[in-house]
Structure 1
Amino acid sequence: MELTITSWGSVEGQDKPVQLFTLTNTNGMKVSVTNYGCIVTSIETPDRDGNLADIVLGYESLEKYLGGHPFFGAIAGRFANRIKDGKYSLDGIKYQLETNESPTVQHLHGGSKGFDKYVWDYSIEESEQETFIHFSRVSPDGESSYGGTLNVVHTIGLDEDNQVHYNFKATTDKPTVINLVNHSYYNLGGHDSGSIDGHQLKIYGDYYTPTAENMIPTGEILSVKNSGLDFTSMVNIGENKSHVPDGAYDHNYILHNRDVEGEYAFAAELYEPNSGRFMTVLTTQPAVQFYNGSKLSNKPWIARNGYKYESCSGMCLETQHFPDSPNQSHFPTTRLNPGEIFEEKTVHRFSIK
């Protein structure tokens, strides 16, 4: 394992320097991540001929990330996904969050200054088989209008088995809500190879949580069977999307947890036939959000080497708790109390088929 650290600039109003960390294993696989927003800027993996390509969407400089982006590779929090009308209550205390998603007027991914907008502290853990970067910060009581001082550690690592690790751990001094995810967009053909419609996808979930027009769950839990949402076996994404409105996926799938590997359950598998790249997602989280990047054409995102990302240039598989869980008592709880530890882990395993 090899680790290089590069100075990557600074963020106005924040005194911590921004660094770029590049982890390389002996197979030649590389992962680059910065302590600004815990953003994974690059993942390079080999195809079946041994050729490396960057398979996540992103930028080559801090300045571009500071100019705005649709959560390319970043952490989303304190509460990832959506909370209805930005409201939740705990123990009779009502909290009003920012309703920062303009099309839906809902609270999204922690607000306009969520965890993705901060420069994090870090420590490094290295061994022959794996290297982990432990990013940490304290989110004070009242930050983005959430209650409770939250101590957060987000660990991102690479090992010699071509596995990328995304681990979360947090504690609080008073009751709060928490839902943390990594928001990388994947294109296993290469970030500049066009649409992900030719990828094949399997999701280990038989049910999903349907939403209203405002993207908030209705509270129902429905089967994916006999619909364009059915990825219970490996299916071509482009073929399936003709059976969903506007060809747009942004759905929360409930993982059935029948297929497990130690503490992890299988969440998804993704295959790109031209390159042979195969990605397996395993997690301790109860759900995964499949977003096919259908809205990427809403703004001109100019990536590395001047490449422009269009609709469906990349897709997200965000392991998570359910959207709007603080307002849906029958969903798995996202409440964190003093004395408890929030801990979730996800692995993205890369191979060739």
Structure 2
Amino acid sequence: MAEPTVCVAGVGTALPGPPVDNATLAARLGLDARWIDTFIGTRTRHFAVDLPSGKQLATLADLAEEAAAEAMRRADVVAGEIDFVVLATASPDELMPATVNRVADLLGVDRVPTYQLQSGCAGAVQALDVGRMLLGGAEHRTGLVIGGDVCARHMRLDRDFHRAPSAELVNYVLFGDGAGAVVLSTDDRPGAPALRAVRHRVTGLRQAPGQVIRWFGEADRDTDVRGFEEDYKAIEERVPELAEQALWELLDATGWRPEELAYLLPPQLSGRMTRLIRQRMGVPDAEEVSCVEATGNNGNALPFLQLERLVERIAGGERAVAVCVEASKWIMGGFALEGR
């Protein structure tokens, strides 16, 4: 028996507050805006904290609920029609309870399976894969898949940034906050793009992580250990290569030829890195769908922000591939969509 076609019935996103440009961010951190322009290449980002005061304005649950509610509205489904909820994040609001259950509660979703995946931006692809597999049987017809991160709440703003090394400063200018969600369904929905393939795998055997983000508890909250570590040089070297590999693996999985791609959704590390990756991937005729220059790197929200832009454009018969690479332990993957 053939597996049912899983389609993207609706997409929603949420970004907190107004966009913060490089001049504003540089002034708050005491940096040179030209360094951000040149080294990162991202123009604006959104924060779930108020920069002047450091007060948190929105939680991950708040943003995830907003994105999910919009996805459900666009899919024309209500809480009682959701058969499961999957959330991917690297920055849950709390260790317990799981943020996915707080989001379900806000949405009015109850008595369904829920799953929370802890990962960086590749978690969004992992969550889509879980959703696709859950829809492969007869038990579930409609599911909600969410990805999001609120990184700003983990960043200290009351410090002297002039003494911070570049490897640490990059985290303050690279990341933003946000959430995205998609309703997946096996119902017959004319015009809804079909999810043709999802692939992901870890490739970092015996290799040092490219990024580390630490949690601190009561016993070690005053430690001198840095909360963030990033090997940006390793990321620049490895990510374009892994992105190219992920693209070709998705093409092999679907049987598509590169010239058949109408759209390419490349990894969204930063504006500068996305441009470098795009050049390496070698599909010049595919229209690029990117957002990181305007949204910042908001982790697990990014593939959904790209997907929202894609569904507004993709027509029947057009094909699109999204690629994601996570540097924390070198995860590569992505998904393929076809317009109907």
Structure 3
Amino acid sequence: MTPVPETQKALAIPGPEESYELIQRTVPRPGHGEVLIKLEATGLNPAEWKFLGIDLRALVDVWGLSKAYPAFVGQDGAGIVVDVGEGVVSIDKGDRVTLQGWLEENYTTYQEYALAPEGFIAKIPSSMSFLQAASLPSALVTAAIGLAVPFSPPSSGGLGLKGFWEADAEGYYKGQTILIFGGSSSVGQFVIQIASYIGFSTIITTSSVKHADFLRGLGATHVVDRNGDVAAELKKIHGDNGFKYIYDAVHAPISQTEVDFLAPGGMLLSILSIPGDVEFADDRKAVAVWGSVHLHKDVGRKMFATLPEFLEKGIIKPNRVEKVSDGLAGIREALKRLETGQVSGHKLAVNPAETPDVV
């Protein structure tokens, strides 16, 4: 195995209202219970272009960060374990793994080497590429936590369903229905797969029709054209009863129309915060989720402990992936593509090792 270098390239936001810049920083060494991973792939998320539009100093206490700037925001990665700290028992040097990074300099995936706690990484099958594995962490975690974490008033948690990692989860919701807005999104694809595994008999999703066959292959029973008359199509499929569970996996604030699709007592899960002008009646609820194992540690450890088996069996499949050139230097333009809606049905990813020496 190639020796670990002293320094590495990384991508950071230097300060408020500034853009991403390539920097050089020290390669960290793992502490107790940690491993060091040479990143062979870094996945990109829509949230990572949105970090440019907010002042992260306001979130230091909320997220428990050591500092706001320079900001390190990469969260998805996959690679090879090159060093192991004391106390690590389930991971060895040379293991191929996927990880969810965190918003701290040693743990971000917007660099060539990243630390990860042992409990927040999972081994990947030999048949899975690093690019595919890098599509997994944040989108899968957002889907799983949103479905499984119990609702916590007024607006945090999730739908409170069985976690797919629980021993009795398979088939548990047989006969029930779930509506998923944005099934072709990275998060939506995993919501469909999990909903299928835990037994939902009717899985309805909205999407561009070009993705219909692909989404049915993941487990969707009905694909509704998002550009058509969604309300009319949903009524044809489900009648006038409303939905007990709705998962909004698209990157836009929920609307009153979506809330009104709920049955009395039903719950809607959104990946964005709940707008203040939306009205709820008849015990309808909405909850927002931030999909991070670093904020839901107990759930995260359980999920990552069982994930290798689900990946090996093909129960959970990665997103389709498009590789972006120039490593970390290619991320800035790639995030602009996400911001302007130029990516549909697949994930963008880079190989940090391909970052040019001079940019």
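Laboratory data are not the source of any read-out in this text; all were calculated from the coordinates shown. In this text, all values refer to a predicted model and were calculated from it rather than measured experimentally. Cβ atoms are built from the backbone, for glycine too; each structure is taken alone.
Comparing distance in nm of label points 7 Å out along Cα→Cβ at positions 70 and 174 across structures 1, 2, 3, the highest value is found for 3.
Suppose you compute helix-only ellipticity at 222 nm (-39500 (n - 2.57) for each DSSP H run of 4 or more, over all residues; to 500) for every structure in 1, 2, 3: which one lands on -6000? The structure behind it is 3. Taking 54 as the value of percent of Cα pairs over 19 Å apart, for residues 54-149 alone derived from one of the structures shown (1, 2, 3), identify that structure. Value 54 for percent of Cα pairs over 19 Å apart, for residues 54-149 alone corresponds to 1 out of 1, 2, 3.
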